[in-house]
Structure P
Amino acid sequence: MICGSAGILIFVHLSALARMQVFIEQLNATQRVSPEVLSLHLVTPTREATNQLSHTLREQPCLQHLERIKKLKPNSVLRDLTAKWRLCQEFVQNHKLLVNLETVNPQFRKKYPDPNITLPAGSVEQGEHPYDAAHRELFEETRIRIIPHTYYSPIRLFRGGIYMYPVIVTSHTPMHMHNGYLYIYQPDWSQSQNRVEITQKPYHSFFYHGMSSGS
């Protein structure tokens, strides 16, 4: 399978929001979450909400020292995901999305000269399966590990060139912090008859099996 980039979409059901926010605050408590990512945030997966998050962060006094912070905005992949025609409205109303605040990195300054609000994703290495690359990038950027690596069909962004694999956190999802890393445990829902539609017809590429949207 050939793929340019891959990542993980972590959607948090509102029933798990308060618990997940505690873990996010712990990850953000260090000076940086990772070399690329300054901080993690939970946001409603819409264009309006991600734009508002960018505006709020641009105006925070504690971030004014960051290079080109006034240029902060959602990147093109996040804008593609949050297009009104892509995600189901009921799903959007009941979930938050994990996003990164990525600052200017000297290593990638020419390619990414401005800070961005991004999804946890990155390039697939030679010989690497996109799903393995997605989990590697998630861990490297956010210090979050999904256990086990249960496979679900991806949302394909940018005309299919970017594979984004969904994970849904509910009130029943086991999670814990250990040595500064967050571990999220996903059951194998492959035999379940329940499902949640995340994306709209005719563009949806998968159903997430396992739990109702009210779980």
Structure Q
Amino acid sequence: MHHKALVFSVILLVTATASAETTLNKSIRISDGQSVEHSLNSINGSINIGSDAEILGGTRSVNGGIKVGDDSRTESLYSVNGGIRVGDRVTIDGDLQTINGTIRTGEETVVTGAVETVNGDADLVGTTVYADLQTVNGSVTLDRGSRIQGNVIIEESHGNNHHRQKALRIDIRNGSVVEGDIDVLDKDREVIVRLSNGGSVMGQIRGAEVIEE
């Protein structure tokens, strides 16, 4: 995960996308049931997508969070400084990515791409992710039958403050499944994988302590 490149790319897309609704220092609100045939871009403002809405384009925010209501459909969601909260029964046709912010998803939500964070947790409830879940400095919670069809990857951190960092936790519980592997690529980082109430990993777990409850 090249997060500096992602920051640059998001800012560039926000400022240069022609077929898009773009705001500066102002939030964007999409009403319940509304269909939008372009991307949504915001600098210094949040983006709030209502329930049963459809966004035929990506949603990108710099210095603002993104919220998607229940039963909506959208393409990829990107946030540089802000969290992403996705409701129940939402379809994301692409990726969920944050730099400094937590990702939270609700039940029966489907992400057709990857879920990626740098400095933020990933909390998935009853969610299916078709690709990988990746993070650098965030803990991961998979709950209520969530399923990662790819791998869970802890990317390498290029900082030198591992001795001041608490252990990252990966909690897989209540029937949740990682179909691939769990790989800790940062050899200096302590990672604890906790499996409880039927949570499981079908592949291998490399570089982490495993606790089964």
Structure R
Amino acid sequence: MAFHIEVVIGSVREGRAGERVARWIHGLAARRPEFDAALADLKEPLLPIYAHAQNPKALEAAYPEPAARAWVERVVRADGFLFVTPEYNHGYPPALKNALDWAYAGWNRKPAGFVSYGGSSGGTRAVQQLRQVVIELQMAPLRAEVNIPFIGRAFDEAGQPRDELHAKRAALLLDELLWWARALSAARAAYPAAAHGAPPAPAAAPIAPAPGARS
């Protein structure tokens, strides 16, 4: 089974570096047979600012906006996400927050990985804020992440990072993404009600210790 992974380009600014970063990490993910990786560009289409009176949890199944319906469906289909984000004023882009806010149930019980870029900090402060948001969306943020500093000179003409450390960290991130996608996909299949915010199923019986194991 190939797990469907959405690589989300979090910036919609003109001249953004995020597209180059996203294509790089998407290419690495696409090489793995365990992943069915896709690029989700928040510019195509550009979601309007969420302005409905109702909470997304109550409305997302019947949005009147076609772009919003398409986005929710895309989120629901995914088994995991890689968020590619810059750091703007010590935070992440408003377009990314808006995209996160348009959906709810589709994010639940799925892994979230982060690839950030920026100046000297490499976007780390943006990722720290995003971690708080995805936890509220009942996602599982991965510990491994890729942070690319001085983005203006970080990539060569072929679209590859000049520092080999980024490829090593990306490999670790993708390893973790696979583990969590596999584990959470199985859990959602076993307990489908819990995957959509309903009370969890009764706990399974304790696993007996292996023969000869110490208590």
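Here, each number is a calculation from the coordinates, and none is a lab measurement. What you see is a predicted model; the values in this text were computed from it and never measured. Cβ atoms are built from the backbone, for glycine too; each structure is taken alone.
Assorted remarks:
- For the structures shown (P, Q, R), mean count of other Cβ atoms within 10 Å over residues 81-88 is largest in R.
- helix-only ellipticity at 222 nm (-39500 (n - 2.57) for each DSSP H run of 4 or more, over all residues; to 500) from the coordinates reads -2000; which among P, Q, R: Q
- Value 29, calculated as relative contact order in percent (Cα under 8 Å, 6 or more apart), assigned to which of P, Q, R: P
- Structure (P, Q, R) behind the derived value 14.9 of mean projected area of the Cα convex hull in nm²: R
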